[in-house]
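Please find the structures below.
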Structure P
Amino acid sequence: MMGYNWNLVVQTPFTLALEPYTALLPPAAPLVLPVEKWILMLLMVSFIFGYRLRLSTFLGALLLGHLGAILATLNPSGVTTSLFIAVWFLVFFGLFHQQSSLTLESPGDQLDSLSTTNRYLKSKVGPFEMDPLRWSLLSIAVVYFGAGLHKVVQGPFWEWATVENLSRTIVMRNALEDIFGGIGPNLVQYPSIILLAAIGTLVIELGFVVAVLGRLPITPFVLGIFVFQLGVGLTMGIFFFDIYPFLLLFFAWDSFVSATESENQLDVVYDDHSLFCARTLTLFKVLDVRDSLTMYGQRDMPERYRESVNVESAVYVFSDGEVYRGYFAFRELLNHFGIISWIGRVMSLSPVAIAGERLYEFISRRTRRDFD
């Protein structure tokens, strides 16, 4: 969408069937639509960093829906209509913005944010709330169900899911377009594979929404959609690249992080009067699915640590009788999580460590004691 020349889009004549959609075009469309595009880009950057999440998500959804609707009048294919999955994605993240831990609050909310962040850091790991992803998953499942239902109604399905029907579709697509690799025409020589692909398509498209609503394991369906979309692309040249990032969101990443997290227990002592310090540690709390990090502020730290720390100047990490301060405390936290431990190894290199220590002290002096 960002690469479209909107001046050319609005000059393209509408067909008679799409003429009612001309009402979507704003006055001075060649000027307004490019401005909408750039505003949308800024809103998406704001959304990525979690700044003004409610505003960026709802305005972003509105602009993305408007631009997507205009594109749909010219190109009503699945490539365009899949944009509306992103619209729902933004809406759900806006509705459940309070569940997002890694956000940048507005200056007026910082005091409340500090107390909220401290409570989060010092709490035990509980169930992960992911309502935005849950409802986004349902929206994707409904889209695939609609595609499967169309095949059943148009077919009927016992006619659609035949070797002859799917083979004919593959051959026609390859005859109309020069598809890279030419796998499709070769594949139709194996009827059993074609039949399996046809039946698998219906099972995935119709069963996905059942698995979501019934709270059944969705991993088989997510993997099935990956294979299905890849097969459609290779045999018929129809690629939906935008669906892959969405589907990747629904893998069990917490299980992967847990498997790579160290079993060591770390005590972290930080300045709980500093919003910057607390926010920096939030990333590690999010990754701590094993509850192996215990966070302490200056008031609630154990007595055994009081003589060896100065929380107003640095963060401290205690591990197996060793104490790490400042730059090296963060290096120890990075090493604790296998998924980001490579950063810790880079930080151990002598030139990086020398520069990193100085940078840490520089930042620490300028962000110290945000609230007294």
Structure Q
Amino acid sequence: MEAVARLEDIESEVLISTQGNAGIITLNRPKALNSLNLTMIREIHKALKQWQQDDAIACVIVEGVGEKAFCAGGDIRSVYQARLEGNRDYNDAIFREEYQLNYYISQYPKPYISLIDGICMGGGLGISAHGSHRIVTERTVMAMPETTIGFFPDVGASYFLNQCPGYIGMFLAITGEKISGEDAIYCGIATHYLSSTKMADLRLALTQAQSTVEIDAILTSVNEVAAIATLSTHQQLIDDIFGQSSLHEILAKLYQSENAKAYEWARNLSKKCPLSMAITFTLLQNNKGLSLKQCLPVEFRLSQSFVDNYNFFEGIRALLIDKDNEPKWQPSHISQVDDIEVKAYFKELGAKELILI
């Protein structure tokens, strides 16, 4: 099979190629920390479908250009621009097609191997966490930081965060806390740990493997024992605080705690969007125990509510456009969040519901 694109085609935002027995997806927007736009989502999905039917392809490898990031998330600047232009169709398409890709990756019949060396946030987790193999290093930094920008943890986060030990998933969703590669292993978000200096050798070995058995053997042979995860040392504290039955109880418990770490979390939460935190809590609570296929349509409903409302775009403006870091959230405090408003974000979309096959 001919490669869909050439690695040397440096103008492409995603490079689709083959090497040995592997299909290679290289995210190529280093200045934007390899964030995903709609064109990239479509190119990735197209390549995966072709490789699924190609017997010469034994596995798929996903990587990012540069040393800083695997993928820092979705291209929310494009969502902001579409809002300014009144292009509602774009903001339907980018989330619909991204979530369809996330689900397709979860069902992919061949080994899907993400080399997560650097920043991996938001949409970056969407194209990695649902795959069969997720390799992290000492340089890996993961997060679902959406409550910081007036959004919510999406791309299937209400599924994979709910798989984390205890209430760590709820903690990560509400706080947007950054975690290390060691933490990702502890949470089950990553499957293998490897020094970044050995990643190139691993990549080469994987391209030469001819079967799933060979691939698993290679990954087992290079897998290193990660250091003690920071999250594991805070597990009891996190469970005690974030295992409450309401967001108000979580916040009360957080502010009452005399633990220095809890104080740090409380201070950081004061900057988050109150409505986003409330919706995020409800989402994770409601979706606990559901499959990815059940979670993603709910998240799509939320995405379409968010793109029609104020906070998401105010968050993008404050953090990425004007960069004043002073978002004016509506409402401005968690005590003002109305349960009726939270429920309204979950409204069904009728003919526009997300369909997963």
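Quick note: the coordinates plus some simple rules give every number you see, no bench work behind them. Model, not experiment: these values are computed from the prediction. Cβ atoms are built from the backbone, for glycine too; each structure is taken alone.
Source structure of the calculated read-out (Kirkwood radius over Cα pairs in Å, 20.8) within P, Q: Q.
For mean count of other Cβ atoms within 10 Å over residues 88-95, which of P, Q scores largest?
Result for mean count of other Cβ atoms within 10 Å over residues 88-95 over P, Q: largest is P.
Upon calculation of helix-only ellipticity at 222 nm (-39500 (n - 2.57) for each DSSP H run of 4 or more, over all residues; to 500) from the atomic coordinates, which of the structures P, Q produces -19500? Structure P accounts for this read-out.
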